[in-house]
Structure formats: C-alpha cells, structure tokens
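Undergrad: There are structures below to look over.
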Structure P
Amino acid sequence: MTAMRLTFDASRCCSSGMCESFAPDVFEIGDDGALEIHDPNPPDSERARIQVAVAACPTGALAIEE
C-alpha cells in the first residue's frame, strides 16, 4: 500500500469527536474544541481504524490522500 496523508477542512469540522472515538492515537479534540491530527502521515498499521474514522465524520471534513 502507498503512504497516506490525512487532511481536514477546519471550516467543516464540527468537533463531534467521532474520529477520536475510532482512532484516538491519531485524532484528538483539544480543550479548545479544535481537531488535532497527531501524525498527518500515520503508519499503515492504523489504516483500517483511520478509514472508519474518516467515514464516520458527520461533516466530511476528513480525507485520506494517497
């Protein structure tokens, strides 16, 4: 598999925390309510959880670039 890069559109993010619930090692909603991606180039071992997290985003703010 090719390397992935995570991106998000901050203007679309509603900080629901769905991404964090599926991949807490990758995503975190900070105390200020802003999404933080801990590693925008996560290891392939996280791919399945990240794909679920991206699909669960209610606003479509998250994306995986290959």
Structure Q
Amino acid sequence: MTAVKIIKVLGTSEESWEDAAEQAVMEASKSVDDISGIEIEDWTANVTDDAITEYKATVEIAFPVHDSS
C-alpha cells in the first residue's frame, strides 16, 4: 500500500487561473519529488478598477510518501 501526502499551495499569475495553477505546481516541484496529481480547491482573483489584476489558484498537490529505510 502506498501512502500519499497532500499539501496546499497558492499559485498566482497575471495571465490566467490555469497559469496560476501551473505556477503552484512548478514552485512545489522545486522541493517535492514525484508529484502524482493535483486538485484545484479554489479560484480567486484580485480586482482593480473593474479588471482582474491577479489570478489565484489554491491547489492541493499529492505525492507518495517514501519509506526512509
């Protein structure tokens, strides 16, 4: 049986929610090995003068827990 750990990461982008999610995965992959899946928990944005200025994606990132023995 494989144990899986899940962490929550907030990604941001000035381009899109999809890019914000990709940024979250990219940043997490710098310190987490073997990412096996993600779930988008929430999409939010900052708005200034009636326009979206920053997209945000809250992403749950799953990866296996490796036996250290």
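Undergrad: When Cα Rg over 2.2 N^0.38 Å is calculated, the result is 0.99; to which of the structures P, Q does this value belong?
TA: Of the options listed, only P reproduces it.
Undergrad: One of P, Q was used to compute distance in nm of label points 7 Å out along Cα→Cβ at positions 9 and 49, and the result was 2.7. Which label is that?
TA: Going label by label, the one that fits is P.
Undergrad: State the single structure among P, Q that was used to calculate relative contact order in percent (Cα under 8 Å, 6 or more apart), giving 45.
TA: Source structure: Q.
The numbers here are math on the coordinates, done by the rules we state, and not lab data. The structure presented is a predicted model; accordingly, all values stated were derived computationally and were not measured. Cβ atoms are built from the backbone, for glycine too; each structure is taken alone.
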